[in-house]
Structure I
Amino acid sequence: MKRKYKVVIAYDGTAYSGWQFQTNAVGVQQVVEEALGYLEQSPVRVFGSSRTDAGVHAKGFVGHFYLTKPIPPANLVRAMNSRLPDAVRIVRASYAKEDFDARLSAKGKEYRYQLYQGAIMSPHLVPYWAFCHRPLDLEAMRKAASYFVGRHDFVSFAANPNRELESTVRNIFSFEIRKAGNRYVFVVRGDGFLYKQVRSMVGFLVSVGKGNEKPEAVKELLEAKAPRTARVETASPRGLFLWKVFYA
C-alpha cells in the first residue's frame, strides 16, 4: 500500500545547483531522491515546497512523496540521513494527508538573509554570510523595508524566470532587519516569492543602507511596475536561507 510522507529538509546549498533536479548539475532534489530510491528499491519522486537558487541554503524546506515500503517516519529519518551527504539532512518526517501538497498547500514562507558588515569577515562565516565592508544606515534600511510590506506588483524586484508566470503580484506579511554587532539579518515573510525576489529586495536595501538610494525609492519602483533594471542589484546567494514554510 502506498503511503504519503511529508519531510522537512535542511541543507547547505554551497555545492548544489539549488533544489531542483537538473541534467547538467547536482541539485538537492537528486540526492534526496537517490536516498529514497535505495530504501524503496525503485525510483521515488520528491515534490518540493519551492525552488531555491544555486548556493542558497535551507533550514525548513518541505517535500512530499509516496513510498510502498512500510517505513515508520522516525525510522525513515534515520535511514535517509545514513544515505545522504553531510550537507543534506532530514530534520523530521511524518505521514501526510492525501490532500497535502508541499507547494500548493503552503500559505507562506519565511526567508532570512545574513549579512556581515565590517572590515574583515572570518573565513568560517563565508558560506553562510554575505559581506559588506561599508557602514550601513540601519534606520534607512528599515524604513525602506517597510514599503515592501503589503500586496504589490514585484516585477521591479525579480529576475526573468524564463517561464510563464500568471502574476508578479505577491503579498509581503512582514519585513524585519535585525542587528547584533556586525551581523544583520533580514527576515521576510510572504505568501510567495518570485525568482530572485528576496535577493533583489535585500540588494536594494543594502544600496539604501550605503546611501546610494533613498528609502522612498522602494515605493517609486513598486509603483512604476517596470521590469527590473541594473539599479536593483541581486545580493549574493550565500547569505540566503529558506527558513520556514507555513501551512494551515
Structure II
Amino acid sequence: MNKLWNTFVNNMSFVAISILLMVVVFLIARGSEILIEKKTHVKFSSEKTKINKMVMIAMFSAIAVVLMYFEFPITFIAPDFYKMDFSDIPALIGSFMLGPVAGVVIEAVKVLLHLFLKGTTTAFVGDFANFILGCFYIVPAGIIYHMHKTRKMAIVALIVGGVTLIISGTLMNAWYLLPKYSELYGMPVQGFIDAGHSINASISNVFSFVALAVAPFNLIKSLADGFVTTILYKYLSKHLKG
C-alpha cells in the first residue's frame, strides 16, 4: 500500500487527468441512459430492482478482477508489455443487461480492486488504459444495444464498440499513453518502436507502431470479447433476471 501511495503522489497530474476522463465517461454513459429511457420508456433501475442491480454489479466486478490475473501477451502481433485478458467481458455483459452506467462502474471497480490487491507496475498508465479503453468498447456497445434489444442489434453494437476501441486505442497510444509511459518511466519512445520492429520489420515510427501493433491487438481483443459475450449473454441474462 505504501508503494502504491507513493506512486500515486508522484504521478498526481496523470492521475488527476485520468480521474477527470473517468468522470466524463460516466457522465456520457448516464446521459445516454436518460435519453434511452425517454425514447423507450423503460427504466434501467427502480427502487424495486436497485438491490438486485447492485448485487449483479458486485458479482460482475469480482469476476472481472479475477480475469485480470489471467493476462497473456500476443507476441506475434505486439510487444509483450501489451497483455490481453478477458476482464471486459463481465463489463460488456453488465452493460447489455443493466445499462452503460453499470458497465462503467464494473470497469472502475475492477481496476480499483486490482490496484489495491496487486498494485501498479505501469505507474498507473496501464491501469488507466485498461479502464478508459474498456469503456470506449462497452459504452457505445451498451448504448446501441439498449436502443433496440435484438440479437442482430447486439452484433451491431459489438462491432461498433470494437471499432471505437480500435480507433480510440490507436489514437490514445500515439498521442497520450506511449508518451506518458515514456515520461514516467524515463524510457524513450524509440524503445517501444524497436520492440515492435523486432516483431514486424515494417514498424519504424510511432504511426506504424500503433497501426501495425496496437490496432491489430485491439482488433483481436474486441473479436474475442465480443464472441464470448455473444455466447454467454443470453444464457446469463435469462438465469440472472429470473
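Computed from the coordinates by the stated procedures, all read-outs in this text should not be read as laboratory data. Here the structure is a predicted model, which means the values were calculated and not measured. Cβ atoms are built from the backbone, for glycine too; each structure is taken alone.
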Winner on FRET efficiency 1/(1 + (r/R0)^6) of positions 20 and 148 (r between Cβ atoms, R0 = 35 Å, to 0.05) once structures I, II are ranked, highest first
I
Taking Rg/Rh (Cα atoms, Kirkwood Rh) for each of I, II, the highest value is that of structure I
For which of I, II does distance in nm of label points 7 Å out along Cα→Cβ at positions 92 and 140, calculated from the coordinates, equal 4.2?
I
Which of I, II yields -25000 [helix-only ellipticity at 222 nm (-39500 (n - 2.57) for each DSSP H run of 4 or more, over all residues; to 500), calculated]
II
Which one of I, II has relative contact order in percent (Cα under 8 Å, 6 or more apart), as calculated from the coordinates, equal to 24?
I
